[in-house]
Structure 1
Amino acid sequence: MGYDQPPTGGADVRFGVSHVLDAIEGRISTDPTTAGAVVDLAEVVRMADLDGGRPAHLLRLGLLVDALGRHLCDGAAHIYPVAERSLLSDTDLTANERMVVRRWSDDGMVEVLRHGGPSAPQRIREVSALTGLPLLTRHAGGHPGVSYAPVQSAAGPALSLTAPGPGPAAPASVFGRRWRCPEADCASFGPPGSRERDPFGPGPDDDRQDRDERREPASQPPPQLSDGTPTCPRHGAPLRDLGPVPRAVALVVRVNGVAWHRFVVSEAAPVTVGRSPDEPGGVGIGFALDERGLRWVSRSHARFELQGHRLQVVDNSTNGTTVLRRTGPGGPPRRESLNRGDSGGIGQWDTVELYEGIEVGRADRGAGPVKGATTASVMAEAPTQSIRLP
């Protein structure tokens, strides 16, 4: 593995790199309900052993995006990148790479920290502690939450669990408030529409007002807690409290271990999952069921609720629901049966079994890759002249 410097075709290589960076851009976010892990971007771009290339390369972020997608068996999992401002002037990156990081920062896709503020290693630990998102780092250093170390494998970069955590069961109380930075153009805590466009929302040719209304992600980034005061990590200013807002957590329906559908449950909006629920915002899984499953799973089988720090499921079915209790990503689960009207809490590694092979659980928790499962790669079109993949 390594980098080649071709004598010709430079424009094609630059176009290919830009195309891949665009694909990576579609899989990064500072919305905790979208992200599956948090990283120190400067650490990632310098993991030269992943490809044997030059000291720093922005495309390495794509290697970790792919590794996270394989680990969670989820082609929609995003990464929450944090960077110190010095990365924007790091000459080991190309001018184009520095420009891309600056654009990502301006669009709220990368959290770039102010000079004199927290370091990126400190900040990613704080983000993990407040959100429960796993760390992707080789320097977890006793972090109490979930952390993975990027390692090389025969199939390319992979994630090795270094600490199972406990982590919070639901987002911290700071997510129960809407915050605003005094800097009007703040990409993290600015007005609605100032952050990244919703990848599932209107396209670039849609009406601007509609686009702004739908650009605001489901959840703001966590504030920096400076002596207990919510502070903007970009600008260092105390944040203004705009009032209460429902907390939210991302769940995923997995079919035989592979992510099939992601959805968000908030304190204000429980979500019903079933064969074909009538409730607004319900998740229908009929297309994932075989003939027996269509008879087994009720139309509105189970309701998922977030009540403060407690994520729970309420059984509304005819045939019952099973909660698979786990203390970590490995080992056999303890089965707990629920009947109509029963409710049960959902821990970070627990899943709710609606039917054999169909489970619902935290979107940022996975037992690891499923043999034979494939996820779309953001690096699929990376030019070999720029980065050589296994």
Structure 2
Amino acid sequence: MRTNGFALFKGESAPSLALDAERRVRRYASKVLVSTGGEFVETRDSSLSGEKEVALAFSLEEGGFPLVHGYAREGKGESGRTLPEGEYSLLGRGETGFYGARDPLGTRGLWAVAPGRGAGSIASDYRLLGGGAMLIPPGTIYERGRARKAKKPEDPPRALSFEEAARELAVLLEESVEERVRGHRRVAVSFSGGLDSSLLALLASKHTEVVLCSAYAPGSRDEGQSEKAAALLGLELETAVLDEKTVAKRSREAELPPGEATLMDKALWCIYSATSELAKRKKARMIILGQLADELFGGYMKYALKATAEGAGAAERMMKEDVKACADRGFLRDEAACSASCEVRFPYADSGIASFAAWLPLGYKIRGGERKAVLRAAALELGLPEELAAAPKKAAQFSSGAAKLLKRQ
């Protein structure tokens, strides 16, 4: 069953914890279902009395276990074996009881309560568990109080020329986007007019109706670039203007994951909460974001500087750590920013794309002074206008002007 979120509460306090969580989510979940091991039904206080395991689902559709927040290609995981492809956290039932799982790149959260009240409880949203919940690492299965890495079958790396790598990457990108938009009559793309979002918009438009959603401050780089790129792509563009009052309100109301909120966190929350609201207004139930393209394909200047100063190995280690950091915070922040309005998906955060990128030499990513070289070549293979394929990289918090507005607060 696909959900907007789920939780499993364990122990003597399970009924009260479940009912407290239900009250907290009623403001953004229209249908809350509960199960004590059987079918899911509407919650009733009296029906939970004495139960020691209570599962809660904020449902998008009818069904039973596993509960999938996001989407899983096979619809279920195999406890102790392999994980399905997709973007998800899930709650399933196996022969030994309930288990949770998180996708290999960590695009959705999975939180667990360590020893104490409600020990063994898990949820897709840390706010449902109260203080002290720990984030389960990506690519793991959490069962009986323990997290363990799931087995991940991998094809051996192959030697490819730069041109062959670009063509193969183009196929992987097209498959990833097609899979994520399948079944949606209309989708939105959080759009800056740069390479990453323009490529996703082009690919999505081959399979469904697309609306581009941009949020920026007047006079920012994104104001002109998004309009120019939308015209080149021939796609509908909706815009939201960010000003000091708007970003102050959005950053004040942001429900960011645990940890110190940075200027980048607040700025990106402002951008994605605004673009997802535009998506909802335009009747798109899903929005696509371009996260992970820079970390996988060497988009940031710091990678080129690191390679020059310390060698390719040091730059590759930095990129690997940044991919991990997306699972620890970035994906969770951006999914939370969008979730009040619509579902979010991250086509670059595809396990096939990530594995392929990991095999490629750094010289295919940073090539002759050009960053994301192989991704740009793949974009040209796919028909992206050369002007957009060559668009220079500038981080969204700066190109939109959101960070500059927040600095004035």
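Any read-out appearing in this document is the output of simple, stated calculations on the displayed coordinates, not a laboratory observation. If you're wondering where the values come from, they're calculated on a predicted model, not measured in any experiment. Cβ atoms are built from the backbone, for glycine too; each structure is taken alone.
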From the coordinates of one of 1, 2, FRET efficiency 1/(1 + (r/R0)^6) of positions 191 and 311 (r between Cβ atoms, R0 = 30 Å, to 0.05) came out at 0.50; that one is structure 1
Origin of the derived value 3.7 (distance in nm of label points 7 Å out along Cα→Cβ at positions 239 and 255; candidates 1, 2): 1
Entry that produces 150 once volume of the Cα convex hull per residue in Å³ is calculated, selected from 1, 2: 1
Could you tell me which structure in 1, 2 was used to calculate helix-only ellipticity at 222 nm (-39500 (n - 2.57) for each DSSP H run of 4 or more, over all residues; to 500) as -11500? 2
